[in-house]
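Read-outs: derived from the displayed coordinates by stated rules, not from any lab. These figures come from a predicted structure and were not determined experimentally. Cβ atoms are built from the backbone, for glycine too; each structure is taken alone.
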Structure 1
Amino acid sequence: INNILFFYSLLEKREEILRHDIIQGTTYTPLAFLRFSKPVVSHFGSTTIGFLKAVPKTNHLENGCSDIFPRLKQLGAIRELNIKTRRPLNDIASIEQYAAERADYIIATSDVVKRDLINIGITAEKIEVIYNAIEDYWFETPNNNLQSEPTIVFLGRIGEDPFTLKLKGVDRLIWLFEQFPEVKKFSIVMSRNKKLVQWMKNNIPNHSIIANAVKDSIPSLLKQYAGGIALLTSRYEGFSLSLIEAMSQGLVPISFSVGIAPEIIRNGENGFIVHTIEEAKEKIKLLLNDAALRHHLALAARETAKQLRSDTMIEKTL
């Protein structure tokens, strides 16, 4: 119903919208204007087909962290292990494909998104990869006093439903946190699941957590952890702004190969790309035991993040 009302509201303003030379929207939002003669640009920050391919059922999760979700359900932190049906997501994927096929031009936020679109038959020639940008305020007050005793940090949306929790790799995150009980840990999460947030606060040793922080307050919350380690545990990302935001604050990324990560992280130079939770654990150990390497990578990560400042990305988009 919300989508129907949204498209109806757009059509109510069609005369005003059609006075412009180009119509741009996110994924399928320009759908209502595909039949008109104006050029349509569709901006894909991710694809639903990518979500669907990346997220397994709970009983098919990788060894090591496969018991995390059953444990959370048993303790009342989550209600279900799997969503009841994926049909709505499959419907959205079909609508996205329809919109992409008929758009005149597509902006994809990473090579991953471009590949997703090509794999469903979209012509590569009409897809341009342009990265998302982060706001200037992330760079206003850099902290050059890097931590001697590092903190393991997580920043990002984790969602509430079991599909999104698996998509964001919450099971991987909890498993990794639990491997280092003596190390300080700090999370800034976006979630409406108060029980899960409370469980993470009470049951993960040496862990402090803030839920649903105001966006422009996050740099001041993170900068005290400069020189620490940032984890990206997702099974799929179209881009991952939170990765760039963490890097901008001098945190060394240890990331699974999702979103923009393989395009900007150079192993051993400004962070690490990993493919298993065991590999992530080993990289955390490496950084905890080598302050010189960690500090070098932290400064390099910050410099990498500067490449995605808004003025640079605006120029490329234009």
Structure 2
Amino acid sequence: MAEWTYERAGVSLQRAESFVEYIKQKIELLPKRALLFGSFASGVELSNYKNPVLMLTTDGVGTKLKVAQQLGIHHTVGIDLVAMNVNDLLTTGTQPIAFLDYIATGKIDLEVLKRVMDGIVEGCRLADVPLIGGETAEMPDFYPEGVYDLAGFCAGVCEKEDLITGDSIEPGDVLIGLPSSGFHSNGYSLIRKVLEHAKVGYEEHVRELGKTVGELLLEPTRIYAEEVKTLKGLGIHIKGMAHITGGGIPGNLVRVLKGDCRAVVEKSRLPENPLFLWLQGLGSIPEEEMYRTFNMGVGLILVVEEKVKDVILKELKSSFLCGYIEKGEKDVVIV
């Protein structure tokens, strides 16, 4: 009778160790700001802060992973993983100081996971954040062959007085949008059903958009760290910031408002984005459903005083005025 080993049960320590060695090589390319590495944990030195506040986020990539796995293209979802966490963190005014990843799969496929890690490292580079740790869980009999799941965790810090809370938002403030790169990482369950029903494959070329469906769907989520850093460097006071993810503009912008402020978003000021029009037409999706599911071309919305809008629009070339704050019940209306 054959002896049982961890390898025979489906867990390869050798594959796991090979992957860890690859990760170690990749993270040499990333910043190492005041990192403290222990045998079982890592940390970040905060002595440069007088009254630090530590903020934490966790997020995944959702069913966009299914598209990546079906197409065999794995690096872009690594960027998405970092983006979804870092962009959430940026809305609080904090500087990302550490990122960690969790990868779970039924069987470690080194070439696939290396491509995922390439994307995670690229995302960390774009966000200027160290990758300080992670976990790769090989779980036989739990995930089907070729399937993996991702989760990310990000920590950020800032002085307590610099935390963006939305408390100072008031009528007369304006909304400035930063464009998205596409669908980002939300709405993919709806997208996949629309494509399935319309019998449109990932390899099909969309003439009016100049790309295949797969290329459009796997466009990485934009990371806004550089833009936020630029505004901070100019000393611009950002009163509120909304990362437009699941729930669309209404569902996310409302989260930064207080009880007596209503945000008015003007559709005519939003950038024309044929990607969303293509999907809407393909699936006969009502406009209201589009706005509460997708970012509609707007990845981040800033709430600022009206007097600083011209400076922002000049410094951030792709930014645009997209609405204003008025007195009223806490709500977001799109007109």
Test item: relative contact order in percent (Cα under 8 Å, 6 or more apart) calculated as 17, pick one of 1, 2: 1
Entry that produces -10000 once helix-only ellipticity at 222 nm (-39500 (n - 2.57) for each DSSP H run of 4 or more, over all residues; to 500) is calculated, selected from 1, 2: 2
Structures 1, 2, by FRET efficiency 1/(1 + (r/R0)^6) of positions 179 and 259 (r between Cβ atoms, R0 = 30 Å, to 0.05): label with the highest value: 1
Among 1, 2, which structure scores highest (criterion: mean count of other Cβ atoms within 10 Å over residues 155-162): 1
Distance in nm of label points 7 Å out along Cα→Cβ at positions 51 and 91 - structure with the largest value, from 1, 2: 2
Structures 1, 2, by mean projected area of the Cα convex hull in nm², for residues 35-146 alone: label with the highest value: 1
